[in-house]
1. A value of 3.4 was derived for distance in nm of label points 7 Å out along Cα→Cβ at positions 152 and 352; which structure in P, Q was it taken from?
2. Output the label of whichever structure in P, Q has the greatest value of percent of Cα pairs over 26 Å apart, for residues 168-543 alone.
3. When you work out FRET efficiency 1/(1 + (r/R0)^6) of positions 64 and 408 (r between Cβ atoms, R0 = 30 Å, to 0.05) for each of the structures P, Q, which one comes out largest?
4. Computing Rg/Rh (Cα atoms, Kirkwood Rh) gives 0.97 for which of P, Q?
5. Where does the value -11500 come from, among P, Q, when helix-only ellipticity at 222 nm (-39500 (n - 2.57) for each DSSP H run of 4 or more, over all residues; to 500) is the thing being computed?
6. Quick check on the output: 4.5 is distance in nm of label points 7 Å out along Cα→Cβ at positions 312 and 560, derived from one of P, Q. Which one produced it?
7. Could you figure out which one of P, Q the value 2.7 for distance in nm of label points 7 Å out along Cα→Cβ at positions 360 and 400 was computed from?
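A short reminder: the numbers here are calculations on the coordinates, not readings from a lab. On a predicted model such as this, the values are computed, not experimentally measured, just so you know. Cβ atoms are built from the backbone, for glycine too; each structure is taken alone.
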Structure P
C-alpha cells in the first residue's frame, strides 16, 4: 500500500470513529433532562481566590495563574515583550531558558514541545526553530503556559514538557483592532495589526505582521586532537566573523460560527515565513603535534535560510446537557518548507595552494496531518471524565544538493553533498483522564496509549528501515488545599522524546570543510519519568511557589562529536545509557509598595549523565544555578518602568559543559490615553550574552565561543481602536486551553 493510500485509509477510519460519536452526542443533547433527584446540584460558586476544581486565581494578581497541571504567565507587564521576539519574552518566563541562538529549554532540558493556542506547529520543529522564535514578534501573544508535567490528555512528546503560546485576542463590542509599530537600532523594526468583528452568531478575527532584525558576531574555535601514534595533541584554531539580517511575515484569519446555543463551528488559517541572509568570513589553521602549520585556508560565504509554514484547521464543538459536558472534533493539515543555501569561495594555502567554489542546498518539507476527537463528561460527586482519540501523520522529505568547482569554471555535482531522505511517522493515540475532589483533595489520574510506526528511506543509498512500538504513558496529579491561600500540588508523568527526522538520516551531511553531521536510523526514543511536588502561597497580590522535581531518563538522544581525521569533526547522534536530574525551583511575584513590585525566580539543579555508551568509564554530574528577576516601578498611573535580567549557570553536556551567561534589559512604558501607549526598551544593555561550549575528553578538547551582539534600543507604539475597550462582547474568541481543566481541546464557550 502506498503512503498516500495508507494515509487516506487511516484518515477515513479515524474520521468514522470521530464522526460516529457525533450523532450520539446530538441525541444526548435532545433528551429530556433527568429528574432533579438524579441531577447533581450545581456547585456553589467559590470566591475567586479559592480552588475551583483544578484552577486558582486571585483578583488583581493575574500575572501568574495556576491549575493542577500547569502555570500560566502574563506578558502584559513584560515591556520587552512589546518590542522583542518570542525568544526575548520566553527568557523572562520561570523554568524557561533560551540560549543565544534562540534554542529553548525547560529547566535545562532542550526537549520541549512548543504550541500555539494548544496546537503543535511545524514552525517549532527541526534545527532552525531557534531562528524562527527570534523572528516572531512577542506582541502577538498575551500569555505563556508552562507544563513541566502535562497530563495524559496531551501528547507525551517533549521530555521537558510543553510551552503553549496563547494568542492575543481582540475583546470588545462590534469591530475592534490594535496596531503596533516598533523601530530599533541598526535597522531593526516590526509592525502588526489585529482585527476582530463580533456579531450575534459570528466572530471574525485576524492579524498580520512583519519583523526585521539584524545580528552580528563572531566565533572562535580552538581544538586539540590526540594523535594516537605519538600520544601528543595537534592543535587548530578557527575564527569566523558574520553578519545576518532576518525578516518574517505572519498572517492569521479565523472564524467562529454558532449554529445554535449548543453548537459551534470554527476554522482558522495561518501562514508564517521567516528568512535569514548572512555573510561570513573564516580563517582556519591546523598544526601538527610539533606545532608546525600543516593546514591553512580562508573561506567566504553567503548564506540564506527560508522557512514557510501554512496551516488550515477546523473545529466542531457540541455542548451537551450539564456543565462542562461536550464533544469536540478537530482536524488540521500543515505544510512546512525549509531551505538553506550556501555559496562559498575557499582559498587553500596549505598543504597546497588552491581555490574552489561550492554551492550547497539543504531542503526539507514536512506535511503534518492531525485528527482529534474528544469527549468531556461530568460525573456524580463532582467528578469529570475526559476521553479522546488522536491521529497524527508526519511526512518528511529531505533533499540535499551540493556542487563544487574551480573559480571561473563550472560546478560539478558532488555525490558527498547530494542525497535524498524520506521519513514517515504515524501515531494513533487514545487517552483518558479522570478528576475528582475529596474534601480538600483533588486527584486526576490519566493514561495515554500510543501506537507508533516509523518508516525511513535513504533514497540515495537505497537504505530502507523502520520500526514500530506500542507504549503506555500514565500520569497522576494531586492537589491539596491547605487553606484559602495555600495549596500543595504533586504530579507524575511519563514523557518521550522521539528522534527528529534528520536524527535518523544515516547520510553524512556537509556543513563546512571541517564539520559534518550524521544521523542513525536505529535511534530509540528517550523515555523520562518525571516527579514534582510544589507548595504555593497566594495572598492578595503576592504569589510564592516552591517546586521540588526529579527526573529519571533513559535512551536520551544526544550529540556526540568525534575526530575523523585531518582535523575534521563529525557530529553524530547516540542514545545515552541513563541520566538523572533534580532540583529546587522558587518563584515569587509580589508587591513591596503600591508602586513597586518584583518578580524573581531561581532554579538550582543537579544533573547526572551516565555516558558509558560514549566511552566514559564513570558517571558525570554537576550543579547548575539559573534565575530571572524583574523590578517593576509604577511611577505614575501612566508611567511604568522595568529593570529585568536573567542568568544561566554552567550546564553539563555528555562530553563537557556550557559556560554561564546572562543578560540585562531595561524598559519604559507611557500610557498617553486609553487607546495609545508608547514604549522604549534596551536589550542586552551590558552586552554580556553569549555561548561558550567546552568539549573535554581524552581524545578531543574543544572550546567554541560564540559572541553575538544583541544589544539594541527599541521605540514602539500601540494603538487600539473601535468597539468599547473593556466591554464584554458576545464572547471573545477563546484561547485553546488556557486555565481550563486539562482536556487538550478547545476552550469553553
Structure Q
C-alpha cells in the first residue's frame, strides 16, 4: 500500500550533512554517532588499533557501547546506546549469507550487553554510505524519525506525524513509500522499527525491513533477542531509515575481487546441487528441523518438560513447505542462493485488530515454530502463524514470548494462575487464542499483558511472592539465564548443550554452540575435557560470524558432499577454509584457522569483562534452571523412566530398583548438578578464566586484549 505521508510534508527538526565515503577493503574506518535528544550527528574515526583488536561487527558494537556507558548505566538511561555494526565482509553480493548486521545494547532483560544478528538491507545500505557502525544515543523529546541518505550524504531528524501507524507491517510500509523517491526507488529504502508491544515489554525487538519486489511490499527480519526494541522505544524513536541506491558487486572494494567471486560461485554450486538432498533450506528454511528434533526427543514440548510428542508430525517440515510461498527469491540480502527467509502470503488473520485481513507472515523459523507451537502444545499451523505475525508487527521476540507463555501455561496447569489472575484469559495447553490475547493486551498496555511481558525471571518471583506459589518450583521451571528466556532446544539430556546455553555471556541463545548431536546422539565428546574443548571452539567460531557480518546458515546447513570424510565433520572444515580465504580476499589481511579463533576470543573475553563491569558475569550467573538440566516432576521422570533408570545404574552407580520415583528424581538431580559444576570448572579452565569465570590478566595479555580499562575491571574481581 502507498503511505499517506510524503517526507517533504513532515516536520523537520534538524539536519546534518556528511561526505559519502567509499569502503576500502571492507572498512570505511569511521562510525556515525547520533544523539537523538540533541538531534545531532557526529563522525568518529576508527583507529587501526580498534580494527585490529575488535575486527568489526559485534566487536565494534561492544567497544563503542563500552566507551559510551558507565558501570552504573541502566538500559533506560539516555547514555545507553543501540549500536548497529556490519563487519568487513558484510555487504558483498558474491558469497551467500553476507548481509548480516550485529545490534548491541545494554539489555532491559539482563542488564548486560546483548548482541543480536539480523538480516535485511539496513546494515549494508548504511555501510555503503561509508560507515562501519551507527551509534544511537540519548532520548528524544518527541516521537522521532531519523533518516540517513547514504547517496546524498544527509541525516535528517523528523517529528513522527500523529497519524503514522504504530505496528510494523503498516508503519514500515508507509515510511518506505514516504522516503523512496519514486516507485522504482522502493527497494532502496530500509526501515528499522519496533511495534506497540515494545512500548510495554522488555522483550521488544527491532524489525529491519527490506522491500520485496515480487510481493510488492515490505518484509521484515528481526534483531529479536534481549529487548533492544524496548530500548528504541524508550528513546522515543519511531524509526531509523536508511536509503541507498546503486547496489553492485564489489562495493566492499575487495583486495582480490576475483577470489571473492570464485569462493561465492563454489558455494552457490554446492547449494544448488546439495540443498535438496540435505536440509532443503530453499524450500523449508530452518523449519526443516521440526521432525528431526521430535524424532530425537529434542523438540520443546510443554515448557521443555518433554522432547517429543505423537502430534509432532503435524508441525513437520512438509507442512510448512506446503504453506510457504515457493519459487520466490527469499534471500534477506542480494546474492544469497540459500534463500531460506520464507513467508506465507495472503494469510487470513482470525484475532486482534487486523482480524479478517490478509497479511504476509515472515516465517516461521524453527525457533518460532517450536516456541509458539509444540512448547505451547499448539499443533495448529494457523495458530502458530497468527502468533508469529502479531509478535513481529507488535515488536515482540518470538523466542522469549514462546518460552514465557509456556511457563504461564504450566503455571495454569498447576493452579498458580486462574481466570481472575489472567484477566479472563484461558491458558490451557494448546490454546493459541489465549496466547494471542496476551499479545494483544501487551500491545494495548493492559494489565496481564504487561505483567506477562516482563519475562519469566520476573514472573517466577512475582508468582511466589504474590500468589504463594512454591518458590523452588517456580525457579526450576522458569527457563532463563541472566534474565533471557532460553531458546527452543531441549538440552536436558546433553550436558554440553546445557553449557552451550548457560555458559554464555548474554544468556541461553543457540547461536553460540549447538552440541546436542555431538554429545547426546553421536557421543563424540564423552569427557569433560572434550566438552570443554567444544565449548571453547564452537562459541569462538560462531562469534566470528558476528564480527564479519555473516549468516551462519551457509556454514553447516549445506555441506560439501564429502564432508563426512573429515575427522571433525561438525566443523565443516572446507567451509571454514572458505571463510578465512574470503576474509583475506576482501580485506587483504592474512588469516589462518587459529587467527580466526583468536579474533573471536578477543571480543568474547572483552564481552565477559563488560558483564563484570556492569555487576554481573561471575560463575553464579551461569547456572541453568533445573528444568534445563533434568526432570523436575515425577511424571517428567516417568516419561523417560527407562533412560533415567539406566543412567542411574551405569553413571551414578546406584541401583534404582525399589526406589520411589521421588527418590530417583532427587538422586538424578544431585548427580546432574554436580556434573554441571565439573563442566563449569573444565570450561572456565579451557577459556583461560578463573574458577569464578573471570578472564585472567595473563590470558588477556596473550590475546592482546590487555587494555588498561579492561585489566582494571578484572583486577577488582581477582
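1. On the way: P: 6.6; Q: 3.4.
Matching structure: Q.
2. Numbers: P: 71; Q: 54.
If we compare percent of Cα pairs over 26 Å apart, for residues 168-543 alone over P, Q, the biggest value is for P.
3. Going through P, Q one by one, FRET efficiency 1/(1 + (r/R0)^6) of positions 64 and 408 (r between Cβ atoms, R0 = 30 Å, to 0.05) is largest in Q.
4. Numbers: P: 0.97; Q: 0.94.
Among P, Q, the structure yielding 0.97 for Rg/Rh (Cα atoms, Kirkwood Rh) is P.
5. Working: P: -1500; Q: -11500.
So the calculation was done on Q.
6. P
7. This figure was derived from Q.
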